[in-house]
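Quick heads-up: structures coming right below.
Please treat every number below as a calculation from the coordinates, not as lab data. Quick caveat, the model's predicted, so the values are computed rather than measured. Cβ atoms are built from the backbone, for glycine too; each structure is taken alone.
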Structure 1
Amino acid sequence: MDYQGTLQKMQTELGNPIQYYLVFEDSFIHVNQAIGKNFSMEFVGYQCLNCGQPKKIFRQGFCYDCFMSSPAVGDWIMKPELSTAHLDIEDRDLEYEKRVQLQPHIVYLALSSEVKVGVTRKTQVPTRWIDQGAIQAIPIVEVPNRYLAGITEVALKDYFTDKTSWQKMLKNDVSHADLIAERLKIETVLPEEVKPYFLNAPQLYNLDYPVEQYPTKVTSLNLDKTPNYSGTLAGIKGQYLIFNDGTVFNVRSYEGYVVKISL
């Protein structure tokens, strides 16, 4: 069966295992059902996720013009400590920034390759952890805005990485760690204004991915260089499709690409 549409990050549903969906304009694929089957993908063109025009994608699914102007990709997205909406200071669009920044945020520890610290809006729990391929995650603090979450993350970068080794994550080469114990060491090193928000006995999340076969060596599929690919789908983890020949495809990296998929 053939499907065609613009790639956006896969939608997920918490379960054992996690359920994945590729959602297009007028159809969707329940990707779990394609595991063990032949999966062909052809690059057709571009469609900016912001303006909808068939313009070459620059970053994060946006064309160059939209990436440089849209408030949805301001610097504070990747660096929450740069958030200023709580001070009534605009970056690109204060109304948008208040809506996103002035809501509850979680700072967490997650285990995807090694223990990492990160920030997410409370509404994105547990989606954020699924998207990074974490097998476990635990909240540390819940704060009322993105700025407080950002300064917490900065303080904890002295003790934990804020990056995931995607190769290790995909090979399921995950360092063992006790997230509950690691979390309890943190309270004393939190910024003073954040200490009142330290969570007591938060839930430890365990995440199970639909993978039949983890690769021993990974090769990334680049749609610009290889516009046609076909292989047997062996699993899904994070936002990656894993094929039985060791090829992996990061759906998130190709948002805004129009593709034709045959199953």
Structure 2
Amino acid sequence: MRLRLDLSYDGTGFHGWARQPGLRTVQGELEQALDTVLRTTGSTLTVAGRTDTGVHARGQVAHLDVDPALVQAASGRSQDPPEEVLVRRLNGVLDPDLRVRGCGPVAPGFDARFSASWRRYAYRVADRPDLVDPLTRSHVLAWPRPLDVELLNRGAELLLGEHDFAAFCRRREGATTIRTLLALEWERPARGPLVATVRADAFCHSMVRALVGCLLPVGEGRRPVTWPGEVLARRQRDPAVTVAHAHGLTLEEVAYPAADQLARRAEESRTLRTLPGG
């Protein structure tokens, strides 16, 4: 059967999501824990979004194909549902900076990566000395100059919609950089740091951090509000755009369609996209 796993982790101590020989990664740690608890070898996870080194997650999703008998056996004599027992046992093996929040069988057609409708990230910035909290230094970017929320949002509006985001992505051979940016909004809560909410159908490598890095000088007034749109239109990396530090970024949520739409959504996501006239 296919199991969905809902995950949270502090990315500080991980070299990103993807398994890498000799390095501590989220995928590597979790797959090792699964093999330990299920008494298997070679557990393989598929994830909604491969986070980079230092990026955190509160709402990551992955899936695993597994023999139901192994899940049942791992629950021992417990009268609780086997999936609940699996969650407890995994968290008993994992270090505290990685938690499995939930686990359960999913409908046919579910794919943690390709069935997702959208992903939502948050990027947090402390732009005043009184907002810089040593207790959250691993999750909030400390910025030395004040930022104007109105300017940030005016610059962000130019990036919304379906575009080729090659200017904000690391290119991969054979992969498209066309994405639909559904939301990019900055707000200043009554207490706490500035928060950018970024939501898209999918993201390419370093895209969120590059978008934030492009907007920060706009918020300072060092760049005009038209600059992000100009960068986007060029469709190539601009050396003037600094990719924001990873530690301010958190994957907050991944959304999926209704069960009867999962397979269709996965098929759509696998189709290589082009822009009209492209």
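Supply the structure label, taken from 1, 2, corresponding to mean count of other Cβ atoms within 10 Å over residues 140-147 with the calculated value 21.2.
Derived from the structure labelled 1.
Out of 1, 2, which structure matches -4000 when helix-only ellipticity at 222 nm (-39500 (n - 2.57) for each DSSP H run of 4 or more, over all residues; to 500) is calculated?
Values: 1: -4000; 2: -7500.
Answer by label: 1.
Given 55, 42, 27 as the derived value for Cα extents along the principal axes in Å, which of the supplied structures 1, 2 does it correspond to? Can you show the working numbers first?
Details: 1: 55, 42, 27; 2: 64, 50, 36.
So the calculation was done on 1.
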> distance in nm of label points 7 Å out along Cα→Cβ at positions 44 and 148 was computed and gave 5.3; which structure, 1, 2, did it come from?
Replying inline: 2
>> Comparing distance in nm of label points 7 Å out along Cα→Cβ at positions 92 and 108 across 1, 2, which structure shows the greatest value?
In response: 2
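For structures 1, 2, which has the highest computed value of mean count of other Cβ atoms within 10 Å over residues 132-139?
Working: 1: 22.1; 2: 12.9.
Between 1, 2, the highest calculated value is found for 1.
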>> When relative contact order in percent (Cα under 8 Å, 6 or more apart) is computed for each of 1, 2, which one produces 30?
In response: 1
